[in-house]
Each structure stands twice: as C-alpha cells, then as structure tokens.
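What follows are several structures.
Any read-out appearing in this document is the output of simple, stated calculations on the displayed coordinates, not a laboratory observation. Small disclaimer: the values here were computed from a predicted structure and weren't measured. Cβ atoms are built from the backbone, for glycine too; each structure is taken alone.
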Structure I
Amino acid sequence: MQDFDFREYVCPEPLIQSKLWLRDAVAGEQARIQLRDPGSCQDIPRFFRRLGHQVELAESSHGCQLIITIKGRVI
C-alpha cells in the first residue's frame, strides 16, 4: 500500500497527484491518502468511485483519510 499525505495541500493538487498514481496502478493495488482540504475530501472519493474503484472514507475534525483499492482495469 502506498501512503500519500496531502494534508498541507488544497485542491487541485491532491487530485492531480492521485490521478498520477492511478496511471501506474494495477488491479488490487491500494493507496492511503490523507487530506485536510474539504473540497479534496469530497472530490477525490467521488472521482475514484465514478471510475468503479473501491473507496473507504474515514472523516474526522482534522480532515479525512481514504483507502482506495483499484478494481479491474485502470484507465
């Protein structure tokens, strides 16, 4: 599992970096993404779910943490 700490960044940087990771990801691969920006906490899970990947979201008063599992073929 790859870990990404984007708590110091605001949109669109976390989304761009997540898309770059997705480009090289393979089925079954996972990433843990830590975010503080409210927009990123909404946009990134929505993006990965729309592509059919599994997203686990844990929110707190300090932001959110995502665990993304790549399903099937990656675009």
Structure II
Amino acid sequence: MSEKFQLEKALSELEAIVRKLESKDVTLDDSVALFQKGVELSRKCTEKLTEIKGSVTKLKGELDSLTVEKFDPDEQ
C-alpha cells in the first residue's frame, strides 16, 4: 500500500538531506544517492504545491462568486 504524500514530512527530509550533503562525512556515492533522493522529493513537493495552488485558486473563485445580502430580522 502506498503512503499518502505529506509535504511537511518531505520538506523535513529535504532539510536533513541538505545537512548531510553539507557535512564532510559523506562519501561520493552516498552524496550522489542523497542528491537523487533530494531531486525526487523536490519534484514531488513542487507537484503537491501546484496541486494546492490550484485548489486555493478554485476556492477563491468560488468565494468571489458569492453574493452578500443584508440580513433583516423583521423580514420573514
């Protein structure tokens, strides 16, 4: 079963990868593997942010189309 993508978790993983790559305790092979994983996480984050932006834009459009009517408690 595939785990649902979590943006916050992926961003934390990216930060951890950057810290590891910035340390001098990583071999070249490990650096390449970490870089590849970072690129993949970055791609997934970009896709998720694009999806979220679309949802927000749609909701904003729906909100903009709402009309406001003055409430008159005496009118029933």
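What to note about this one:
- Entry that produces 21, 59, 19, 1 once P(r) over Cα pairs in 10 Å bins from 0, in percent is calculated, selected from I, II: I
- In this comparison of I, II, the computed figure -10500 for helix-only ellipticity at 222 nm (-39500 (n - 2.57) for each DSSP H run of 4 or more, over all residues; to 500) is attributed to I.
- Sorting I, II by distance in nm of label points 7 Å out along Cα→Cβ at positions 26 and 66 from high to low puts II first, with the largest value.
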